[in-house]
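Engineer: Have a look at these structures, which come just after this line.
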Structure P
Amino acid sequence: MTKLTYVNAINAALRALNGEEIENKAEVAEKLIALGQSLEKRNASKSGKPTKKQGENEGIKSQIADFLRGVPSAKCGDIANAIGISGQKCSALLSQMVKSGEVVKSEEKRTSVFALADEDDPVQALPGELSV
């Protein structure tokens, strides 16, 4: 008899849902209950507070916002150079800021430029990019 792993228990449960007869129903049920309890325990232990990297990124986002306050709009590369981060990190953080509605993205001569969202403008205040 093979050891009943979580994977085997899940596969047995799926076969049972498809109408197949399975052996060791009680053992499969116990294994699935243990898996559920393990997942609940793991999820309960998550604190919900940001990771160290997420905290650092929040600081960088505020630097980006401070930079954008001083200019009408800027390219990602210009922002990255000004605050001393890589273009890739700047692009990722700007995407997050666009999705949250803090920053708006537009195109000038086929180049993406970014500006702080105007909180008084109801269209710009909506989070994310709108496509029509």
Structure Q
Amino acid sequence: MSNFVEEIIDKAIINNWCVMPDCTTCGASKFKANLVIAASKKTDLDFRERTEIDHEDKEYIAPAFHHLSDQEKSKIIFVIIKEITNLSKRALMRHLSKNKDPYELIIDQIRYSGGDNFNKLKYFSVGTPFNRFILTNFS
């Protein structure tokens, strides 16, 4: 089974999507929307009514993290945490050799989502290739 975080970061790199954590122009909305949609497919959430297709480039436009209810956000963040901590070392190194911004953006979304989510990320990442990235960049 493939890892949706890996796939979305690959797609972002290939399509040159904005992944800047502090982007004040677009807010990296296409990247974040695709992340929310992919995560929602691994839950019981149904975003079909809140999802559109941008006919110009055929990409998903979905609710941003700040549009989600606390319960929805909790489910989405948990799925993202599980997915990001299951990344292979090879995928992580391949991405980081190009740009670490997508990972910083994801971690920022986890941190700002409230609750104890960043601590959950640190807990689940222990012993994974992603743990070194967290320890190096977010300690």
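Engineer: Matching task: 16 is the computed value of relative contact order in percent (Cα under 8 Å, 6 or more apart). Pick the structure from P, Q.
Structural biologist: P
Engineer: If you don't mind, another one. Given that FRET efficiency 1/(1 + (r/R0)^6) of positions 9 and 73 (r between Cβ atoms, R0 = 25 Å, to 0.05), derived from a single structure, equals 0.00, which label among P, Q identifies that structure?
Structural biologist: Traced to structure P.
Engineer: Further question: For structures P, Q, calculate FRET efficiency 1/(1 + (r/R0)^6) of positions 17 and 65 (r between Cβ atoms, R0 = 41 Å, to 0.05) and state which one comes out highest.
Structural biologist: Q
Engineer: Follow-up. So distance in nm of label points 7 Å out along Cα→Cβ at positions 25 and 113, computed for just one structure, reads 7.0; which one of P, Q is that?
Structural biologist: The read-out was computed on structure P.
Engineer: Could you tell me which structure in P, Q was used to calculate volume of the Cα convex hull per residue in Å³ as 228?
Structural biologist: This figure was derived from P.
Every number here is computed from the coordinates shown, using simple stated rules; none is lab data. Keep in mind that what you see is a predicted model, and the values were worked out from it rather than measured. Cβ atoms are built from the backbone, for glycine too; each structure is taken alone.
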